[in-house]
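Every number in this text was worked out from the coordinates using simple rules, so none of it is lab data. In this text, all values refer to a predicted model and were calculated from it rather than measured experimentally.
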Structure 1
Amino acid sequence: MNAQVSIWTRRRRLAQAWLADRRQFAEPRLPRTCPICGCRGVFVSVGHPPRWDARCPNCGSRERHRLVHLWIVEGGGNKLDGKRIMHFAPEKIMMRQMRGNPLYETADLHQPGVTHRVDITHVELPDASYDVVIANHVLEHVADDRVAMRQVHRLLKPGGLALLTVPVNASRQETYENPAITASAERHAHFGAEDHVRYYGLDFADRLREAGFAVETFRMTPEEEVRYGLLRYEWLYVAAKKPLPPVVGQVDAREARG
């Protein structure tokens with residue numbers, strides 16, 4: 001997809017970045033390449049406090065969106081072709097990429113225009129309905145993330161995949177959480193944002209395994225992280241729902257023919 005936007009949208013993003021932190025335009029910075037839209041140039045800041053080199057000024061993608069896209073197109077082609085997809089808390093850039101895809105559905109408790117208005121911890125949809133579930137930076141907001149993981153596992157077909165990103169403190173093995181911390185300022189200080197309820201450690205994969213997933217991680221080389229404007233401390237968790245075991249006594253079709 002070539003996610004080109006109007007010149008006015010691009011100028012608006014540049015103006016927002018300048019207002020957020022004009023110092024980024026005074027410092028020499030490397031041009032980056034967006035793998036989603038093909039834009040090459042200096043990326044702009046996003047977030048609070050601003051992260052420099054984070055947002056593509058053309059399509060608006062952030063680091064996590066470019067990382068997921070790189071996994072999707074790894075090896076050529078599109079790994080999501082023909083897959084029924086559920087996307088929790090969908091981002092605009094990814095919704096634009098999926099526009100017109102009848103197999104793509106969205107879900108959120110508050111976001112307008114989604115297919116399903118649901119809480120990720122209580123999804124009243126049939127078991128084994130989707131080939132792929134996507135949730136970018138969602139689980140750190142959820143009070144009971146283990147229930148949410150089990151819901152995602154339930155929604156997937158056997159062999160289906162969950163594509164998940166979360167903030168991870170790679171210097172800690174164990175996730176840091178404390179339900180007594182509820183004030184916005186305290187949550188920002190402890191967990192990195194006022195609406196986060198934990199800061200994941202390297203045991204995030206273990207939590208996914210407890211929910212029944214087989215877990216792999218995907219990240220690019222250090223050189224590619226610079227080229228595409230990715231975060232050095234973020235990777236994509238690819239969590240697979242294990243296929244069903246063969247039925248006892250089932251006869252292989254080739255044996256039956258023989």
Structure 2
Amino acid sequence: MSSLPTVEPRRAEQSHAHIGSDPAIVKMADLRFTWKGPSAFSLAIQDFVLPPAKRMLIVGPSGSGKSTFLSLLAGIVTPNEGRVEILGTDTSTLSSAARDRFRAEHFGIIFQMFNLLPYGSVIDNVVLPLSFSAKRRARAEEKGSVEAEAQRLLTSLGLGEANYRDVPASRLSVGQQQRVAAARALIGRPEIIIADEPTSALDRDRQIAFLDLLFSEVSAAGSALIMVSHDETLGSRFDSVVRFDDIAVAERATA
């Protein structure tokens with residue numbers, strides 16, 4: 001019968017601020033989460049913070065728990081113990097519906113597999129988050145229509161001046177889908193952008209080009225960016241680099 005070992009999280013070696021000190025938009029404290037079942041997996045985080053408007057890269061090998069960490073950060077799952085404080089709200093105490101609303105309001109997410117609606121148009125995919133957040137919609141409409149803002153983001157992210165109102169996402173290349181996913185995350189200027197291995201399918205030149213475009217829009221929006229990757233060579237382009245095993249302890253069940 002499988003049993004999960006007790007995990008004692010260790011403190012990060014980086015000079016992170018502790019909960020309750022320097023201003024931060026993300027704070028995790030004394031957190032523990034367990035996936036149950038045959039492939040039981042436990043993740044423990046003692047202390048993690050993200051300052052506002054910073055670009056942070058978290059590096060670690062595939063399968064180390066980085067995607068679970070992002071799911072906890074965004075409130076897709078909730079910890080068994082501890083708290084996740086986002087913009088002063090402990091999201092672990094919210095109901096599932098309230099967390100969904102909070103996520104739509106404050107997070108833009110670039111999923112590893114992009115998660116676009118294949119038969120929806122490119123524009124429809126980009127503006128989708130605005131259906132769930134009136135405040136993001138209002139910010140997107142500050143200088144015109146939401147479609148115009150979607151088109152501006154697409155152009156800024158390297159998709160040119162083409163009209164994407166009637167182009168389905170399924171007709172795009174991987175690189176184009178990546179840019180649509182980024183535009184969808186950025187529209188309406190959410191405070192936190194999460195990116196899960198967004199450059200893993202690109203060669204080096206395209207990785208750098210994409211990050212340059214992404215950073216430009218993130219800076220213009222005043223958002224914080226937290227990206228996870230197994231590629232440590234990207235670190236020089238970020239404000240800070242954190243090794244995942246310095247902030248989290250992951251354990252899998254043993255027979």
Structure 3
Amino acid sequence: MNTIAVINQKGGVGKSTTALAIGAGLILKGYRTLFIDLDAQGNLTYTLGATTKGYNALGVLQRPETAREEIQHTKQGDIIASSPALAGADTLITQTGKEYRLKEALETIAGEYDYCIIDTPPALGIITINALTACTGAIIPSQADIYSLQGISQLNSTIETVRKYCNPSLSIMGIVLTRFNGRSIIRREVAEMLEQTAEQLHTKLFKSRIRECTALVEAQATKQSIYKYSPKSNATADYKALVNEILGEE
């Protein structure tokens with residue numbers, strides 16, 4: 001099972017939107033895909049129409065052997081849903097081996113899915129460490145602004161630590177520009193700086209750039225993927241191109 005963590009400690013960069021679009025795009029291509037929502041805000045859980053009560057991601061982190069029981073089947077795909085209690089995970093999950101809980105859980109269901117897409121919280125606590133330890137690769141959504149550049153540098157330090165101690169095969173698959181406006185000169189200049197940053201991190205800036213698109217917000221409000229809500233929108237074209245890049249089908 002290919003496990004992809006969509007990660008950025010900076011909020012508001014379209015992380016949950018990107019996680020949903022990647023997973024939904026993979027499902028459209030026929031891949032068995034599982035979503036995991038590790039963000040206490042539960043945006044991905046809401047859009048997929050899952051419930052945060054009962055079975056959820058916190059249960060998986062506390063009891064990895066129950067992973068299969070925690071999966072909810074929705075019309076848009078299978079998900080291990082969020083829980084508001086994830087906000088306190090750093091104080092709840094303190095036992096020895098706490099970094100490996102999600103990895104242990106996914107090992108019990110690995111043969112049932114082709115891909116697992118993990119949405120992470122905008123923080124670098126134990127939840128994000130679990131996601132990076134369990135995943136085969138990480139994708140970093142980023143806006144073309146200076147704060148995002150700073151955040152990526154800090155994130156890379158965490159990735160290097162996880163790679164050293166928990167997951168030697170962890171790789172950054174790439175940085176994807178979200179909410180992009182190519183008509184802005186400063187945005188284009190920062191995008192060039194992001195490309196240089198990607199090289200320094202031994203990864204790439206995806207060619208696919210996700211343009212600013214009202215349809216993304218509307219799709220979330222109606223609990224639909226962008227592909228179903230607005231199949232001819234710019235965002236649909238951009239995310240389809242991104243999924244093709246991830247699969248090597250450019």
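Of note:
- For -0.63 (log10 I(q)/I(0) by the Debye sum over Cα atoms at q = 0.12 Å⁻¹, calculated) the corresponding structure among 1, 2, 3: 3
- Structures 1, 2, 3 were shown, and relative contact order in percent (Cα under 8 Å, 6 or more apart) at 16 was computed from 1.
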